[in-house]
1. Assuming -22500 is helix-only ellipticity at 222 nm (-39500 (n - 2.57) for each DSSP H run of 4 or more, over all residues; to 500) as calculated from a single structure, say which of I, II it is.
2. From which structure (I, II) was distance in nm of label points 7 Å out along Cα→Cβ at positions 38 and 198 calculated, if the value obtained is 2.4?
3. Using distance in nm of label points 7 Å out along Cα→Cβ at positions 22 and 182, single out the structure from I, II with the greatest value.
4. Out of I, II, choose the structure whose coordinates give Rg/Rh (Cα atoms, Kirkwood Rh) equal to 0.94 when calculated.
5. For the read-out relative contact order in percent (Cα under 8 Å, 6 or more apart), a value of 29 was computed from one structure; give its label from I, II.
6. Suppose mean count of other Cβ atoms within 10 Å over residues 126-133 works out to 10.9; of I, II, which structure was it derived from?
7. So Kirkwood radius over Cα pairs in Å, for residues 110-173 alone, computed for just one structure, reads 12.3; which one of I, II is that?
8. Please state which of the structures I, II yields 1.6 when distance in nm of label points 7 Å out along Cα→Cβ at positions 46 and 206 is computed from it.
Structure I
Amino acid sequence: MTNLFSVFDPSSSIFNLSLNWLSTFLGILLIPSTFWLLPSRHNILWNNILLTLHKEFKTLMGPNSHNGSTLIFISLFSMVLFNNFMGLFPYIFTSTSHLTLTLSLALPLWLCFMIYGWINHTQHMFAHLVPQGTPAILMPFMVCIETISNIIRPGTLAVRLSANMIAGHLLLTLLGNTGPSMSLLLINILLISQLALLMLESAVAIIQSYVFAVLSTLYSSEVY
């Protein structure tokens with residue numbers, strides 16, 4: 001600095017690049033991109049999907065649910081869907097086919113619902129153990145059955161997702177490994193069947209993430 005006022009000199013630069021005018025545009029970074037960028041078709045489509053899911057989950061949870069509680073399940077759906085699809089690409093690890101991930105998603109959610117329900121709505125939770133119109137003689141059995149079905153919920157959620165992911169990928173791998181020993185005609189048939197299976201797996205990836213999110217929503221709606 002030759003003097004104090006050279007700080008304000010517009011020609012000051014870093015590596016001969018006149019970067020000091022860039023400070024004028026730093027404010028743009030603080031504005032959410034949706035306000036100054038036109039959303040792409042992909043963005044609009046994804047927003048519409050999330051909006052539809054929000055409406056559906058809101059209906060499933062009922063009028064007593066807290067505002068914004070659907071966001072948890074929409075985020076859960078997005079995460080599971082992304083991981084399911086990533087697993088369809090070659091050489092990418094499918095995390096949702098392992099119980100460590102699926103159980104660590106299902107178990108804390110279910111546990112939170114149970115703790116919240118039993119602390120805040122104890123009478124309501126006891127009422128759930130005996131379905132309406134149950135004969136008095138069957139009540140003890142119904143309590144046992146309902147309790148067991150409640151306890152195994154996180155397990156069934158986790159196993160359903162991981163088993164569906166493993167099954168399809170295993171089938172694709174086993175069919176793919178038979179390729180080198182086949183004749184040309186059979187390889188063509190194999191390719192067609194592999195493509196059909198891949199489309200089926202894509203559908204399964206969407207359906208399973210949807211099922212996981214919807215069932216979590218239904219379990220939470222029973223708590224209120």
Structure II
Amino acid sequence: MRVNEIFFSIQGESKSAGLPTVFVRFTGCNLRCAYCDTTYSYFEGETKTPREVFAMIQSYPGKRVCLTGGEPLIQPREEMNQLLQMLSDGQYEVSIETDGSIDIRKFPLFDRQRFVLDMKVPSSGMSHKMHFANLEAIVPERDEVKFVIGNRDDYEWSVSVIRQYQIMPEQGYQILFSPVFGAIDLKTLVEWLLEDQLDIRFQIQLHKIVWDPNQRGV
């Protein structure tokens with residue numbers, strides 16, 4: 001496994017926002033989103049075994065882990081599954097932030113583990129790379145689906161995807177709309193959600209409010 005960084009901070013996004021979390025950022029990504037804020041993870045990193053990664057996680061307090069990137073699911077599948085097994089045995093709560101292009105069915109999860117599926121919108125330049133079958137594989141109440149919105153076209157595309165694949169919040173699906181940092185007025189996105197009476201969670205990246213938006217390791 002290629003690891004870019006491991007650090008302890010608060011979760012800035014998802015339903016765990018604000019909670020202390022150990023982050024494992026893996027090296028490498030199969031996409032090149034226009035608004036990517038972790039381009040340093042494309043190539044920087046060191047090779048580690050799943051056991052070495054787990055030992056580093058154990059060196060931090062708490063029992064909450066976020067596997068992110070880059071794209072964590074392009075790591076060797078057998079090694080990723082080994083790490084997930086270790087985290088399960090260690091009774092960690094785990095979120096896996098994946099970019100929507102990888103078939104999540106290849107990675108069976110254990111109890112207290114979930115996917116945060118980041119579906120790439122048109123302004124990312126990567127929406128054509130999405131593996132839409134993932135929207136049929138996610139588990140209501142467990143997994144989350146995130147759309148990072150940069151403009152009105154992104155918003156309407158995201159709403160159409162939600163409706164087409166019937167991942168409606170009233171059916172237990174957990175949907176998140178997040179603004180592209182610095183690209184769209186926060187109030188505008190909130191107003192769109194309220195006007196359309198969508199029961200979707202609006203979120204911002206808390207770590208970019210607490211720290212400098214360009215700071216690493218937070």
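What follows is calculated from the coordinates using simple rules that are stated; it is not laboratory data. A quick note: this is a predicted structure, and the numbers were derived from the prediction, not measured. Cβ atoms are built from the backbone, for glycine too; each structure is taken alone.
1. This figure was derived from I.
2. Matching structure: II.
3. Greatest value across I, II: structure I.
4. Considering all the candidates, the number was obtained from II.
5. Label of the source structure: I.
6. The read-out comes from structure I.
7. Only one of I, II returns 12.3 for Kirkwood radius over Cα pairs in Å, for residues 110-173 alone, namely II.
8. Of the options listed, only I reproduces it.
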